[in-house]
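Some structures to go through are shown next.
Every number here is computed from the coordinates shown, using simple stated rules; none is lab data. Note that this is a predicted model, so its numbers are computed, not measured. Cβ atoms are built from the backbone, for glycine too; each structure is taken alone.
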Structure 1
Amino acid sequence: MPDSPVQLVALVVGPTSGLLLGAGVDEHVPLDDLVERVAAVTATTRPRWVVWSAASTLRPVVAAGVDVPRTWDLAEAHRLVNGGWWATPGHVVAACRGLPEADVPRARAPRLSGFDGDLFDVVAGDDPSLWTPDGHLRADALAWASTPARLRELAELALECQAAQRDSLGPIGGPDVARLERTVWSESAAAVLCLELERDGLPVDRPAAEDLIAAAAGPRPADDADAARIRAHRDRDVLRHAPGRPGADLRNPGQVRELLLSVGVDVPNTRAFVLEPYRLTHPFVDALLRWRKDERIATTYGYRWLDDHVGADDRLRGGWTACDGAAGRMTAQNGLHNLPAPLRPAVAAAPGHVFVRADLGQVEPRVLAVVSADRVFAEATRDDDLYAPVAAKLGADRPTAKIAVLAAMYGQRSGPAGEALKDLERAYPVAMGLLDRAYADGVARRPVRTYGGRLIRFGAPGVAPQGLEPGEDELARGASTAAADAGRGRYARNAIIQGSAAELFKAWAATVRHAVAPLGGQIVLCLHDELLVHVPEQHADAAAAAVGTALTSAARTWAGTDAVRFVSDTSVVRRWSEAKG
């Protein structure tokens, strides 16, 4: 992403006013005038706004429709450099000043009559310091920024932390520190994009959504009794395949397992992937699996979900975050990231508009070629289908080549995948060596970093790896230490690729965000490796071309090379379900 010489301006917002402090700007502004002043400074000097976080500082600016093109988000930079999720101003300051993270003050828990904290403990006339006796920033520092002096102190501190974060990139990136700085820029841009996604929402065809929900969950119930009747009817369609058990509870795994045993299906648990091979064994299994999909829509994406989260303007809205606290993927709430496939036809462009849907193709293997700097593997990325030249080099068919590449990144070494992986290691030793080193680091609990510098930490023995739910870690499930070590190793080798792919995706999204704006386009969904752009119909072709050009530009800048080619499957559709894949 091209960038003019940096002019940094700190923006700090308190309860009643804000302060703009930096290159050529030193203004104390009432809250009512803040959006207008930020818009004016942005238009005239195009600074890089230094903020404690986009979410806490820029929300009203973005809500007013102001384009904020360049930021340095201290929270996102902290998550990148130091890993993890916690990135309050106190955490940022502690990291920048070398203070113990464990001693960072936390906001006190709320109580029924208000908030239990220093804000209610200080008597009138007191002028408390923003600092604790041991040198940490108070947890409620921004709440106390009610005077120009306090705002200035926090603005100067923000600029100090930005400089410290910028300096910290050198020891991480070495001679390629510019790459890490660009990652901070794109991570910061993603945080602003999250606010735009929350503001604009995802277009939904409400009548279509009602029909699709009705097809899965039944008609909209008139009352609780009617809801119970509809639910019982859905259950009967499954239970009729298990005679003699009309009152069984399909929502109780123990009773479901008994039902399965009654029809001759003996399985260790009732998870869908365990039951799938038995789908043709007995009609009860097929009915149960279909019921589960309908039940998910009925209970999670039913009429209440539609009423609560799709606004009067027919836009689905939810909270967005630029980083999941693990490998760095964007996440969203209210079904924006896990909408069931049967409901996708309800995601429809507004009248006079279309979607440009673009999905990165084979992105993780291509990212591996960049991260490993394996020139031989990079050559395979010149093809639209990376697996074809890999297959030719291995002397194998395409399915075997694909299995080998995926096995390398996900650590699968048993069965056919293991045999294919041996051939891959001989053909591409540089790329495979990188993954093996990451695996060894994970086993040893040594932290690893993504291509853009994100730190991924591993806890002490008995602690799940950062980014994994406790139930996903072998050690948390009581497995042997060796199995837990292997689990961390597999997680590490995939995280350095998945995390790097997330950084590329956000760099691409940030570039697309600006490229489609002159066409009246807006990004309305970021889903793992997929972008959905909403654009006036007359600009569809131009927007699709802009998305492709943005990928070439962002990938070249992110990778620092043209040797690795990235591709996307791009189509113009009216409904999300019309897109391939």
Structure 2
Amino acid sequence: MVQQAIADVTARIQERSRPSREKYLGRIEAMRREGPRREGLGCANLAHGFAACGATEKQRLHQGITPNLAIVTAYNDMLSAHQPYERFPAIIKRAAREIGAVAQVAGGVPAMCDGVTQGRAGMELSLFSRDVIAMAAAIALSHDMFDAVAFLGVCDKIVPGLVIAAQAFGHLPAVFIPAGPMPSGIPNETKAMLRQSYAEGKASREDLLEAEAASYHAPGTCTFYGTANSNQMLMETMGLHLPGGSFVNPDTPLRDALTAAAAQRALAITALGEDYTPVAQILDERAFVNGIVALHATGGSTNHVIHLVAMARAGGLILTLDDFADLSKAVPLLTRIYPNGGADVNHFTKAGGTGFLIGQLLEAGLLHPDAKTIAGHALEGYVVEPYLDGGRLAYRPAAAASSDLSVLRPARRPFSQDGGLKVLEGNLGRAVIKLSAVAPERRKLRAPARIFHTQEEVEAAFCAGELNLDFVAVVRFQGARATGMPELHKLTPLLASLMAQGHQVALVTDGRMSGASGKVPAAIHVSPEAQDGGPIARLRDGDIISLDAEAGMLMAEVSAQDLQERANASCDLEANAHGYGRDLFELFRAHASAPELGASGIV
């Protein structure tokens, strides 16, 4: 039975979303009635659509009774997480042929890596790449040739963008197929120590590059628990992955078997069969609550406080920060995966993985067991793990106990009684903070503000020895309307170094820090942002900032009248508007919504 707190949040999402959800479902029903019906296409249209197919596929599509699976892929071979997708279309097409169906690559979408663009101009395109991905996927599906979709995407903005596109084509079944994490490299804590040493000038660039290369060393997702791996956890818990599919390593027989099975499952749930399961039926309020619960229980990426809102709004569902906050109070933290510990996702899988985690959350009444999934059964059937039986995919019950309690715990013995994300409020607006890796004694801070407008200004002050004190780094004009809301990971080693020297340090910003904010208390996504005239634009050096993560409070100790009467600071953003393609994204910056509304220009 679902706990009352979970049921209450679900009910209020359903109630506040009723008008927009009904409107959305009405549009999707109209699309379902209209197609896809390939026999309704003009002869030239249809001939164009299968011109490059083999004779058998042409015949099948000509008859119009064979399901056709669209493959929308984020493949590129620069990014380790997406390089394995090079092989997937062939696997999917072969799996389709085996059951008398067809699969075609409908289109590709861009996939950029925040790890590569971190601290560079390209990072200012990162958040908006989510909207571009959604639009690119919509173009791929616009040909009305397809009965279902297999989405190939893993990383930070790619999966949310693909989910938004899936919602736009909610009359089609949609299956998400992950590529899996790379094998474990050097210990994450060793890498973090090298980064801190480099920031302090105690390690060379060669030392740091050697450590980074030993960490990011093979095809697959980075193994720390940032946005990419949080994506995979969400897709499984929200019913868009096959059970146990999230964290199987690339280029292994089990990964290939899961890929083939996912393709065949997508083809089994089209409107041409007896088990029609469009994505609009799966992604309801229960699915989103299940996703938020899993995010809290694993200390997942703060990016998803933005992404889940945008993903839900694409389907007519309205999530608020209060939903995240109330669910966090009810959900215990069950994992410690770097940066919330030393383990990585491979260690998590070995300890019991998603099957054990979902089982524990279901047993505790924290998930909706009846939520629909692509698998042909409800979420309660996901308490399993995949394996190969004579070369064929099979399932067995998930582990009954965690094999490593330092990584994964049962709900009755959590690492903490509430989730890893908190919402902060006060006279500076609203913000979020990831607490799962922040020591309890660091969660409450009162210190003077130091005002910065770029990461580079913080770095320069650090190198000049100006930050050897207790302070709150306020890094503003980093919001979606200002610079595209880049992630600010260059700050983590610097601030962590100051904390290690005994200083009380925190970050307050209208930018992002993703899932890797680590042990530095960071109040992020401050809204309204500075560019929108938010109170953060009226802070001055020396203003005392009080941050109390346990109480959910973020305050400047400035009188309401004084704060109101101050003039907003200005920031020359001309340099951020051009170069590296940034000029092409002016429309997105101008129309971006607030973070708690999804920070989107299209949703």
Suppose you compute Cα extents along the principal axes in Å for every structure in 1, 2: which one lands on 76, 65, 57?
-> 1
Here distance in nm of label points 7 Å out along Cα→Cβ at positions 62 and 398 has been calculated and equals 4.9, so which of 1, 2 was it run on?
-> 2
Figure out for me which of the structures 1, 2 the number -11000 belongs to, where helix-only ellipticity at 222 nm (-39500 (n - 2.57) for each DSSP H run of 4 or more, over all residues; to 500) was derived from the coordinates.
-> 2
Which structure, out of 1, 2, was mean count of other Cβ atoms within 10 Å over residues 158-165 calculated from, if the result is 19.9?
-> 1
